[in-house]
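Peer 1: As structure tokens, here come the structures.
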Structure 1
Amino acid sequence: MAIEGSSSEAREPRIRLGMVGGGSGAFIGAVHRIAARIDDHYELVAGALSSSAEKAEQSGRELGLDPSRSYSSYKEMAIREAKLKNGIEAVAIVTPNHVHYEAAKEFLKRGIHVICDKPLTSTLADAKKLKKLADESEALFVLTHNYTGYPMVRQAREMVANGELGTIRLVQMEYPQDWLTEDIESSGQKQAAWRTDPSKSGAGGSTGDIGTHAYNLGCFVSGLELEELAADLDSFVPGRRLDDNAHVMMRFKEKDGVTAKGTLWCSQVAPGHENGLKVRVYGTKGGLEWVQADPNYLWYTPFGEPKRLITR
């Protein structure tokens, strides 16, 4: 007789996960941990959670990590975990951008899979070196452009690929926020401080932080590849060293005899927008629109016909 809730097959063991960054006061590390728990395929067993040894130890205690697997540096963590019989199988890198390359390098060369927050690195030179390392490693390198995981985004991509929109002509991407409308980095706000610091963030401010998401989404849905762009970058807040607003015109590589055009607007100084990610794609047969604030709905308009709502 079967007992409710029992299974004749043992479940696969969870993937042993480590984390670099994401200690007390960090933002995105907690988001990754929540996602890992919801997914239920990972177990956090080790971490180098802060560049401060004291904070790393404290953060490890708060998360219930074995003290022997709470490290003061990611290099020490990579070396030791690679030697352990039950060492980590994957690591999530959730640090400021300038640490991505060096941290990923230590784990990739030891055959540990890497899940890295975007953008890839803070410089093009580091990005090219990381690409080479990833190609040579037997481990996977995964970049977290998470918005492509929404079911309606996948639906939109499939409709475009199946030709339901015809030949693509226009792609419009936008991602406005308002949290940097004032000079909060000068107050010591941690997230604002590193994101507006070129030495930690890289050359892009709003473009690197959120513009990358909108661009990735537009290309993912449309299937197009960028050829040329012209960008107007602004730092509206006095004294801010990186862009807090950008308008970008794009020209994609020719496909089906058409050179599609795109526009990208990203801003962190647009009051009223918390997380206004949106993508619209228009072709010869119709158009699609998806808004992240209402992610279970996809609007589809075949040319000359009524607008249709597609849901999960």
Structure 2
Amino acid sequence: MSKALPLAGNKATKPSAKITQVWRDYYELTKPKVVMLLLLTALVGMCLASETWVDPMVLIAGLLGIGFLSSAAAVINHAVDHKIDALMARTFNRPVAKGKVSIERALWFAFALGAIGFASLALFVNMLTAWLTLLSLVGYAVIYTMYLKRATPQNIVIGGLAGAAPPLLGWTAVTGEIHAYGLLLVLIVFTWTPPHFWALAIHREKDYAKAEIPMLPNTHGIDFTKTCIVLYTVLLCLICLLPYLTGMSGNLYLVGSSALNAYFLYMALKLKFKPQSDTAMATFKFSIIHLMVLFIVLLLDHYLLV
């Protein structure tokens, strides 16, 4: 039998497929799912700072700037941690770790994203938000990624402040000033971060040990980490009452946040006292839903005026 001739279209599609893969690699560098969650908290910060609707220019330029600078921090994280990522099952296929994007190109990409993001905030929002967002980038990409992550098991607690900043950035984008309510939103995310990340660290404890990263389960044991998750979750439940107690939010938020916090605490207690093989990962996944829905409830409460 004679060999079938290749379709003419196959050769034409190969370059486009390669370009598509390159763009996917660069898109993955930005950690889009993480950035989208950060932008949700920033959006809620904007809306809560405004009595009516947010000015469209501030909304678009603010989210663009915060998003681009957050993405730049994520790209730097990929470049700096490429050797660690290559050792871990969760991250070994990342573009820089896999060699699909060079360190030099990743850093240039981060610089471009950061420059566009900073310019967007400086020109169309305000300088306070621009500098605070840049400071958050330095906090995550430099202080946390380059130093804290390798220096102390409290890395995620201290470094979590940078990741908790977006709701305050959203607030300052609208008002041009730092307000106690904006700081309260930061406090919620800051307290949420340790139980969220430590649940993942328990699930990936062997990975972090292999990469020699001093995560709490590796330095103090899994049981101690579970206790810390319970204690931080209790603290989170208390802090989440503050928006209602201070008059920042109303009844809808109180009911919604109480339900979310109760289930988060249930998951933390289950992880501590009656864990199954998938409990740590289930707790980690729910923590993401918890923060996302919590901020959506804050938003609904603000506009429905319950």
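Peer 1: In terms of FRET efficiency 1/(1 + (r/R0)^6) of positions 146 and 290 (r between Cβ atoms, R0 = 35 Å, to 0.05), which of structures 1, 2 is highest?
Peer 2: Numbers: 1: 1.00; 2: 0.75.
The structure with the largest value is 1.
Peer 1: Follow-up. If mean count of other Cβ atoms within 10 Å over residues 186-193 is computed to be 21.4, which of 1, 2 is the source? Don't skip to the answer; put the middle values down first.
Peer 2: Details: 1: 13.6; 2: 21.4.
Comparing all candidates, it corresponds to 2.
Peer 1: Could you figure out which one of 1, 2 the value 0.30 for FRET efficiency 1/(1 + (r/R0)^6) of positions 26 and 242 (r between Cβ atoms, R0 = 35 Å, to 0.05) was computed from?
Peer 2: Working: 1: 0.95; 2: 0.30.
Structure 2 accounts for this read-out.
Peer 1: Given 16.5 as the derived value for mean count of other Cβ atoms within 10 Å over residues 58-65, which of the supplied structures 1, 2 does it correspond to? Working shown, then result.
Peer 2: Values: 1: 16.5; 2: 21.5.
Going label by label, the one that fits is 1.
Peer 1: Of the structures labelled 1, 2, which one yields 0.95 when Rg/Rh (Cα atoms, Kirkwood Rh), for residues 50-97 alone is computed from its coordinates?
Peer 2: Details: 1: 0.95; 2: 1.30.
Of the structures listed, the value fits 1.
Peer 1: Can you tell which of 1, 2 yields 15 when relative contact order in percent (Cα under 8 Å, 6 or more apart) is derived from it?
Peer 2: Numbers: 1: 15; 2: 18.
So the calculation was done on 1.
Peer 1: Of the structures labelled 1, 2, one was used to calculate helix-only ellipticity at 222 nm (-39500 (n - 2.57) for each DSSP H run of 4 or more, over all residues; to 500), giving -24500. Name it. Display every interim value, and only then the final one.
Peer 2: Values: 1: -8000; 2: -24500.
Only structure 2 yields this read-out.
Peer 1: Now for a different question. For which of 1, 2 does volume of the Cα convex hull per residue in Å³, calculated from the coordinates, equal 185?
Peer 2: Details: 1: 185; 2: 176.
Answer by label: 1.
A short reminder: the numbers here are calculations on the coordinates, not readings from a lab. The model shown is predicted, which means the values in this text are computed figures rather than measured ones. Cβ atoms are built from the backbone, for glycine too; each structure is taken alone.
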